[in-house]
Structure P
Amino acid sequence: MSGALGDVVSEYLERGPVLVVADLLSLITVSSCLVIKVPQINTIRANESSKGISVLGLCLELFSYTVMLSYNYTSGYDFLSYMEYPVLLLQEYALIYYAFKYQDLLGRRTQVVAILYSIVATLIYMKLFPIIILKFLVPFCTPIGATSKVLQLLAILRTKDASSVSRTTWALSAFTNMTRIYTVFFQSHDWMLLSNFLISTFLSASVFTAACVYKKKAKAE
């Protein structure tokens, strides 16, 4: 038994240190996604304020996560290949709730949209939602994800207040995108994905930098 295990380990290590590191970084990335938004949620709850948070950016992010999860689920792909999306989505629900709550946006219109979203989500879960629509929407997730980060950056620059923005969340976002640059480059060589993660890393790092600058200024005042 131990000999067989040793053979498996030896065969795995023969892939080379570059790919072994890529697998390790993938594991770290997925693990980080399990808690990536928790610091942001806790910051908003502790401050009882979501000032400096872009609610439109959060909604765009929610759309992107929902489409990607729905497409993978409806296509019948292996759960391990998209397991971070359900966890990210649950965290996004909590984040949107608190952001809307402290910006007094939990009105009738929001409730109607939430009901419509739940109906569509139920249809997707029952595999009654046309997959052709999801296939059409998937390519838009990359620019939408980038736009959500740009909106968050602009929200900080406009209000000059990052007291409700979690630097930990955005640091983790930049880090996980950076690790994906390595894994994509050495594993799939997909230049479309690579450009996506390069842009995401830059934008997440920009939001993190802006949050650091305006949190310091807020404390100084």
Structure Q
Amino acid sequence: MSDITRPPLTLPNGANKLLLHSCCAPCSGEVMEAIAAAGIDYTIFFYNPNIHPQKEYLLRKEENIRFAEKHGVPFIDADYDTDNWFERAKGMEWEPERGARCTMCFDMRFERTALYAHENGFPVITSCLGISRWKNMQQINECGERAAAPYPGLVYWDYNWRKKGGSARMIEISKRERFYQQEYCGCVYSLRDSNLHRKSQGRPLIKLGVLYYGDEDE
């Protein structure tokens, strides 16, 4: 690991605990360690019914649970309600990445996160989704703010986890922990489009559960 110099973190409005929506271990690794280093009390909320197929979903979830248990962080395992996700995705099957389908997907996941936070006394929510360079941070933050808005006193924390070397540490931590390295965003349509692109480039199709961070260094 490189030398870690992180800026001090404080929650909005002087809050004392945080609900962190997590999509996977690689994206959450640096976020979790940065939050812990700041002494913030937090819980992970894993709600990602977009991830398909179930084999991929379980791989990502179990990696996240493993890392949470290593750090003694509470982990909320929410529903895998794929029927609801596919219902909301109707008509958006051919939307591009970062398009309307992704907005719907972020909305759905943040809405459930915000509801849990409201019902369980968490004054602040945030997500590790924005640390990925493949994501549109403005799109993610707008979805998070929209989800928190109906609940008085609930704030979406739009901290930029990429800055101050966060993206680089994300990769370093992933290699250190040998996290499972997913090769597509998560949903069946991103898997389809990723494989179509690979096929056009003469590359092999994605195989689930075979690639781990650090493999390329061995």
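Derivation of every value follows stated rules applied to the coordinates shown; laboratory data play no part. Quick caveat: nothing in here was measured; it's all calculated off a predicted structure. Cβ atoms are built from the backbone, for glycine too; each structure is taken alone.
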From the coordinates of one of P, Q, relative contact order in percent (Cα under 8 Å, 6 or more apart) came out at 32; that one is structure P
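Starting from the value -0.38, -0.45, -1.16: which structure in P, Q was log10 I(q)/I(0) by the Debye sum over Cα atoms at q = 0.11, 0.12, 0.25 Å⁻¹, for residues 29-108 alone calculated from? Before the final figure, lay out the partial values.
Values: P: -0.32, -0.38, -1.17; Q: -0.38, -0.45, -1.16.
Structure Q accounts for this read-out.
Supply the structure label, taken from P, Q, corresponding to Rg/Rh (Cα atoms, Kirkwood Rh) with the calculated value 1.02. Before the final figure, lay out each step's value.
Numbers: P: 1.02; Q: 0.95.
Comparing all candidates, it corresponds to P.
Quick check: 0.45 is what I get for FRET efficiency 1/(1 + (r/R0)^6) of positions 61 and 197 (r between Cβ atoms, R0 = 25 Å, to 0.05), calculated from one of P, Q. Which structure matches? Present the calculation step by step, with values, prior to reporting the outcome.
Values: P: 0.95; Q: 0.45.
Working through the options, I get structure Q.
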From the coordinates of one of P, Q, helix-only ellipticity at 222 nm (-39500 (n - 2.57) for each DSSP H run of 4 or more, over all residues; to 500) came out at -14000; that one is structure Q
